[in-house]
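Values quoted throughout were computed directly from the atomic coordinates according to the rules given, and no laboratory measurement underlies them. These numbers were taken from a predicted model, which means no experiment stands behind them. Cβ atoms are built from the backbone, for glycine too; each structure is taken alone.
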Structure 1
């Protein structure tokens, strides 16, 4: 079902079998395939490709020329920068061992999940079969090959942890370890954020 309050550019291609939530905007040259699901209040940029059965939550911003292939799940509140590419097969080939062109039945999809509030910088590559945690931040150009913990900043090729971030995406300082918890101070928000081993907790000082 495509909600009547959606704004879809005339030059976008959206399959009738796709599901699009209310107040979502889909810009020029985007392609949304059958059985993809996009939540409400999303912004889908120019040239974005959303493959069949991709699941996208609400209030998600996907910048220009992002490619999301089958097996990808994007939770609410995620930011995906321009030209990010998601993969979905850990052992890709165009042909079978016998030389026959592969068809859909030959693909073995490895699911990928981008958790609530996470952000992925421009030109990052997300190798399939991983989870990027809540409010994690992936730097521009990173090649992500392993799970990313919540609130963790990663960048590089391959991407490695380089500290922690607040919900506002600013890097945390004054990192403290207390028992099994890790917390850091956000100068921008003037709060302490617990970023490890405790469910989503940010408190005023």
Structure 2
């Protein structure tokens, strides 16, 4: 596999590709896998059981929970926060600057002190589809689904499916990741698990 084992505490070892660039101040959780050419910057924290795909980037201080998947070439710029079980598809981008500029008004190059980073927060179990762009500062709710190619500029509700440019809600999704179906009583049902949900005042909650 071309992976080196690196111990994380007294638990199962993380496996890190030789070509990956892991700052020694970063924390890689037990049983995680970091693939070729990925970069994990200083003070980033990855929980146990994560997968970081080829060429993915995790910025300084980014916090990633347990059992998350970052697919190839995903770019997670600081100060992003991903809770447990988050899926980030190939070539997804999380921005971190509301008003990006390379230079100040006087023409000098901007430094870290010349701007205030803003982050993307992704709650437990949510999924971000391939090549989606999440424009900070936003929060993607629990178990929400962002469609491939979407540009997300506003917060996403729990269990919402959003798509388009800019992204808008087009449906609801359950914890299993399958679009929900409306039942005769007006509730929503997951066709895979049978779990039921209720929409109240534009928000979805499990029954």
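List of remarks:
- Mean count of other Cβ atoms within 10 Å over residues 121-128 derived as 19.8 - corresponding label from 1, 2: 1
- Source structure (of 1, 2) for mean count of other Cβ atoms within 10 Å over residues 113-120, computed value 22.0: 1
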